[in-house]
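Engineer: These notes open a run of structures that come right after.
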Structure P
Amino acid sequence: MEGLNNYIQYIALGVESIGILVIVLGILFYLFRFLIKINSANPVNYASLRQSLGKSILLGLEILVAADIISTVSAEPSLRSVAILGLIVLIRTFLSWSLEVELEGRFPWQKKPGSEGKL
């Protein structure tokens, strides 16, 4: 059983690494694209850069939450580990909602403007 927990911890570490890579590579890619196209005929504006960066950060946060869940499930169950996981998920969820509101101008559960009556 101990060997299985070690493998699960390695998987959680891998998923955390993927989450960090998504954030870092997203930032580098979109900043590079912005700098390349800033003086071109079809420039990328600041709002588009901001949207792209925010989306890569949101995706990275979601992946990091998954890694935390995997890590906590494989650890020795205790009230402390569950409380820490709950706090981490709460903070990251708040960050995700804040970014979503900043990017979209509405909460995730609100309808998009102009989508009334559409199925």
Structure Q
Amino acid sequence: MNEERLESRLARPLSGLLIAGLSLAVMLMLAGTVLAAMGTDGAVPRRSSISGLPGALANLEPGGFFDLGLLVLLATPAARVVMLLVAFGRQRVWVFSGVCLVVLVVLVLSVLLGLRA
């Protein structure tokens, strides 16, 4: 019974988080599309580096908006795992908390290994 209450209380915030992340990612990519269409030749220069992202956004480069949109899209499920970890930890559901923690560690290690490559 307690698990059903926890599931019903988590359903709305989790779906809201996923919808918000998807909506933000789509808006960023649409902004990049509009900026690319406004350019003279429609070409989108590609500079795929996280360190160059703030400069690309400040200069209103379409590629920066595309990259940020993709990052938001990739980060949304990770944010969901963090939200579940906190919720399960508060409810003292240790098995699910442990599973969420393992998933989060794997995600973080994947990002760190990807940044080193």
Structure R
Amino acid sequence: MEAREERDLLRLKKQLAKFDLLILDELGYVPASKLGSELLFDVISTAYERLSLIVTTNLPFENWTEVLGSERLTGATLDRLTHRCHILEASGESYRLKDAKRRRQPNRSSNGSQSSK
């Protein structure tokens, strides 16, 4: 959106088109504005069948409308992303949450109550 406001969007799009791989991490973590959703669709649409895309998200497809704000835009986005794709679903506890819980536990070997093996 900043590139668009600074009239630098075309240069940014040309720069993105040079990549072999584009990674959209944590899609949907923050809902996009109408303009942001349209720009994201433009990036995905431009990348469609030209370069590889990896998208990570915690949202099922049926919740993407909440992020992109429009059923029509969400449908068009998913149409491009799911054509000729591999969908990998991970289940189970988040590794970040698991690591945070592990770090919160006191280090038993440092307080002398247990010896380390």
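Engineer: Can you say which of P, Q, R returns 4.8 when distance in nm of label points 7 Å out along Cα→Cβ at positions 74 and 106 is computed? Write down the numbers at each step before the final one.
Structural biologist: Working: P: 4.0; Q: 1.7; R: 4.8.
Computing distance in nm of label points 7 Å out along Cα→Cβ at positions 74 and 106 on every structure in P, Q, R gives 4.8 only for R.
Engineer: Ok, one more. Upon calculation of volume of the Cα convex hull per residue in Å³ from the atomic coordinates, which of the structures P, Q, R produces 144? Before the final figure, lay out the partial values.
Structural biologist: Values: P: 144; Q: 99; R: 183.
Answer for the origin of the read-out: P.
Every number in this text was worked out from the coordinates using simple rules, so none of it is lab data. Source: prediction; values computed, not measured. Cβ atoms are built from the backbone, for glycine too; each structure is taken alone.
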